[in-house]
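Read the figures in this text as sums done on the coordinates, not as results from a lab. Computed from a predicted model, the values in this text were never measured in an experiment. Cβ atoms are built from the backbone, for glycine too; each structure is taken alone.
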Structure I
Amino acid sequence: MNNSTGYNQKYALPAGWRWVRLEEVCEINPRRPKGFTRSPDALTTFIPMSAVDEKTGTIAKPEVVPYSKVAKGYTYFEEGDV
């Protein structure tokens, strides 16, 4: 099956659904909000991959660390993000 997205779809969708490109419905790896500032010493919740259950995706052991430890090299996300 092909449609206007140009993708070869492997599955039929339920009635009322349509194929879209992922970037049409969400923002992938967004940057920090414009004007975002945080003190290097501010305590920040950090979720290492080891804290995420590989089967259920639940977060078992978030860590609280100074922002300076996680400001670079990790993906920024906020409460409510997927």
Structure II
Amino acid sequence: MKIDLALFGAFREFEPAGRVSFDVPEESDIARLRAAFDAYARAHWPTYEPKLLAVSAFASETTVLRDADPVPADGRVAVLPPVSGG
């Protein structure tokens, strides 16, 4: 499944275009997406800190998603880091 991940907040400093794309297995949940994004970030952004992702949320266009939730069928997700210290 192709993921189109919109980046917000501090994540935009790593990718000025504000988006990254990568693949996850079909029927993945948000926990698997989180792990795949962590691997992507470690491979592409030398100054990336995993603790930022640990405190970030994922959302569809309408809902904040929990780790056990399935990835939306359209693969469009946003990662939302804390704002103003959390």
Structure III
Amino acid sequence: MGAVTMLTAGEMLSPDELRARLQAVGEAKYHHRHPFHERMHRGELTRGQLQAWALNRYYYQSRIPIKDALVLAKSDDPAFRRAWRKRIV
């Protein structure tokens, strides 16, 4: 990803420009680029490192429905609640 130019106050990106910029940032910064993940995909982790990663990943994933339920509980908007409920049911 090249240098990102900053916008001045009042400037806006078109929807296509915004999408392209967000995709570029995501590609450059997404977790698959992290050195740990690169080592994992090359098969260079020890058994203990991979076990620790799996445990951490499981715990992280197990918390997502709890977070979603909290977001749902704090909303007063019925339409939003119906849409968000699909994430945890």
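The table that follows gives values for the structure above.
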| item | result |
| --- | --- |
| When mean count of other Cβ atoms within 10 Å over residues 34-41 is computed for each of I, II, III, the largest belongs to | II |
| Structure (I, II, III) behind the derived value 1.6 of distance in nm of label points 7 Å out along Cα→Cβ at positions 42 and 66 | I |
| Structure (I, II, III) behind the derived value -21000 of helix-only ellipticity at 222 nm (-39500 (n - 2.57) for each DSSP H run of 4 or more, over all residues; to 500) | III |
